[in-house]
Each structure stands twice: as C-alpha cells, then as structure tokens.
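Just below sit the structures, each encoded as structure tokens.
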Structure 1
Amino acid sequence: MPPIADSEIERVLVVTAHPDDLDFGAAGTIAQWVKAGIEVSYCIATNGDQGGEDPTVPREEMPKIRQREQRDAGLALGVTNIEFLNYRDGWLEPTIELRKKIVREIRKVRPQRMVIQSPERNWDRLFASHPDHMAAGEAAIQAVYPDARNAFAFEDLLKEEGLQPWSVSEVWVMSTNMADHFVDITDTFDQKMKALHAHVSQTAHNPELENMVRAWGERNAQSQGLPEGRLAEIFKVVGTA
C-alpha cells in the first residue's frame, strides 16, 4: 500500500533491538522527517552490551557507552527523545512484558507512523535477522495490533498511568526482503554517516564503513529504478486500519 503523506504525519516512533540498528536501517529517512518538522522518538529494547570490538573495555561499561553513543547519533539527526528498555543484549524475546513496555511508549508518543524491524528471517541478508531484531519486531507489531488501541489490554496503563489507547496508522518495516517503498536519502547520506560514526564502539574499527553503507544504498536505489549514484533506504509499509 502507498504510505501516508509525510505532510499528514506529526509523530514517528522507531522501535529497535539495539543501539545503531535504526541508524543502519533508517537514519537517512529519519533525517528527512526531522527536517520536515516531524517529531521522531526512539524506543530501544537492549543496551547492546554484547557489542563492541575492544576487548579491554569492561562488559559492565558497555551499556553506558552504547546509550551515550545512541544519544550522540540521535543528535546528528535531530532526535532527542530516546527511551531505553534495558533488556539484556542477545536474550531478547517477544514477551508480554516487552509488549507492554512498547505499548506504554506508543501511548505516550502517540505516533501516526512507526518504524520497526522485521519479525521474519531475511534469508537474502541473514545478518539483518539477528534473533533480537526479530524479537523486537514481533513484540512491536503485537503492541501496535491489538494492544495499543485496546483499552482493555494492560488496563493499568490507562487506570494507573492515564495512558489512553492509541491506534498507529501505519508501520514501516526495515530489514525485509519484501520491501515495497523506498526513500531517496542521497541528500541526507552525510547525516546518516555522522550518526553511524557516533557509534564509535561499533564502527571505529571499520575503515570501509562509508563505502559499505554507500554500496547498500546504491543497491537499494538501483532495485527501485533510481538513477546511478542515488542512494535509498527501503521498507515494507503496512497499513493498520
């Protein structure tokens, strides 16, 4: 289905498993939304504490490092509203508890559009299908439907926290081989790279990072018929009406 026009979107909520997931998958698009005046918020399930390349960094320090890096990456795009759910990296499951926490964020942010990870394994790009990614995607789509809109789901969110039910109009799914929509990010690619470079613990070791990310963007653009040299991010758009 065609997406809702950006001019009709006021708020977007992005839900991912790890710090940096959303910057690899959607930073160029998010930068455009922020420039258009759309309020973008992040909800990140884990602290990415299994990440990093430096063995001298104590593991107990990694959550603080990765949260700080994600906040810095958000600033590169103009995003400051970031909620960390503090789950253990590598152990994420689509539990009722996780669903409830995502429902809470949906009802707080009240987004017309959400960006999530695919709950399905992508056999064409296996590295995109980390178990945590699929768990975050499954919990997020369950939170969208049926829970966030249902006053009788997690009743304490309404009765004790005053969070009214909210229906998300559409969901954009990243990391899927069923993409049906693209965003030309050529003009915001520099911002995307600035965000990715902010994840120092994850990206500083890779001198080919920009070439790698550019090649992905070019491949996405070519698959959508864009002219040579253009860059794109791709999504599956799901209506929830």
Structure 2
Amino acid sequence: MRKNIVAGNWKMNKNLQEGIALAKELNEALTADKPNCDVVICTPFIHLASVTPIVDSAIIGVGAENCADKVSGAYTGEVSAEMVASTGAQYVILGHSERRSYYGETVEILEEKVKLALANNLTPIFCIGEVLEERKAEKQNEVVAAQLASVFTLSAEDFGKIILAYEPVWAIGTGLTATPEQAQDIHAYIRSLIAEKYGQEVADNCSILYGGSCKPSNAKELFAKPDVDGGLIGGAALKVADFKGIIDAFK
C-alpha cells in the first residue's frame, strides 16, 4: 500500500540556529500529537548533520533539497548523494521546478541524480510539473510525461523506491492553487503513465504528492482525492502551526 506523506521543503530559508529551533519545535509538536502520515523535512545542506540527530526518526524523516549528479571530485560547491546520506538523512528532493528553471537541470542530469540517490539508499522525492503558459496551452500532460523520462529508465524495483511530487509551477508562491479536481486529474494521469510503463501494482503503490500552495485551509480537500497522497510544502513548512495544520488533514 502506498503511503500518505507530508514533506516540507525549507528552500533557502532559516539560518542554522533557526533551523535547529524549528526542527525541535516540530519534533515536540508531533511527539505530543502523533501524525497519521509520514512526515519529512528537507533542509538546506548545512542543516542536515545538526537536524538529523535531534528529531525522532520514527516520526520525522530528514532530507536534502538537492544533490550533485557526480559521485565525487573537483566540483566546487557541490554536495554528493553520499555526503547527504552520511549525515543520516534519508530523502532528497530532485527536479524541483526552481532547480530546473534557475539552474538548467535537464532530464539527463536528473536521471543521474536519481540513480546516485538510490545507490546511496536515499529516497528521491522527484518533482514534475508545468508552468502557466503550458497549463494555458493545455500541455500539462505532455510536459509531465516528458519529465518522467528521468525516472522511467529505472527498473520496476528501483522505481518503487521513489516518491513523485506534482508541482503546478504556476501555483507556487502565487497564491493560486490547482483545484482539487485539477490536482486529481493530473495525479490520475501520472499514475496511468506509471501503470503503462511498470504495471498497475507499481502504479498503485507509488505515492504522488501535490506541491502547489497547499495550506491548512485547503489540504483536507486536496488530500481527500484518491490519487493525491499528500503534499510537498514550501512556505507553510516554515511555521510549525501551519505545517502541523496540513499534517492534521490526514486525521
């Protein structure tokens, strides 16, 4: 059975001391009131080694927001999948729309990153999704199908180890949100592509998260859709009350 998951993406926010304080506060809140889903926080690289030991791994998983597409070597400023794993982190966000648009990450680069993450026993949270122009032109299905090429070279066994996150890029930080119906439609389409490639059982077991301006006020309605298995949360993950409000949508 696939898992319900709420994952927080801190992006480039919170210095180390603030990040530690946020992780501790979240850990206390979820220890006192156990979540009814898997919870993950993905932090900046410099936080990982400090945050991982202070949260209860039975309640909160920790992940990075990215990793390199190389094993090691003269790549100044890069952080490898092995380095991420060495901190005790278990997850890594790959293919986020910001990485694709600002840093030119391609299908081929992301294919390498996914393989290296899996080789280091990290669970990739692999992001796909369309921008506003593509949504207006009704090309969203075409776009997500092309982006899935990075993970559709995996064996069925390895594909079964990844989490997908659908991000309507036009709904991130804009205040716009895909309606629960729009989210369900494209999540169902993504699942149909997985079924076509790997069979229905693999498709049924794949968690697909929604990642576009999800808030405590709309989480319950979004998560109630049969093909929406949780959320990849940006801004609302930076405040414990908001993040917990989204987590509690599964209660």
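Quick check on the output: 4.1 is distance in nm of label points 7 Å out along Cα→Cβ at positions 69 and 165, derived from one of 1, 2. Which one produced it? The value was obtained from structure 1.
Given that relative contact order in percent (Cα under 8 Å, 6 or more apart), derived from a single structure, equals 22, which label among 1, 2 identifies that structure?
On the way: 1: 26; 2: 22.
Only one of 1, 2 returns 22 for relative contact order in percent (Cα under 8 Å, 6 or more apart), namely 2.
Each of 1, 2 could give mean count of other Cβ atoms within 10 Å over residues 141-148, but the derived value 21.1 comes from 1.
19.9 is what came out when mean count of other Cβ atoms within 10 Å over residues 85-92 was calculated for one structure; which of 1, 2 is it? Going label by label, the one that fits is 2. Quick one: FRET efficiency 1/(1 + (r/R0)^6) of positions 77 and 133 (r between Cβ atoms, R0 = 35 Å, to 0.05) came out at 0.65 when computed from one of 1, 2, so which one is it? Traced to structure 2.
Quick note: the coordinates plus some simple rules give every number you see, no bench work behind them. Everything numeric here is computed off the predicted structure, so don't read it as measured data. Cβ atoms are built from the backbone, for glycine too; each structure is taken alone.
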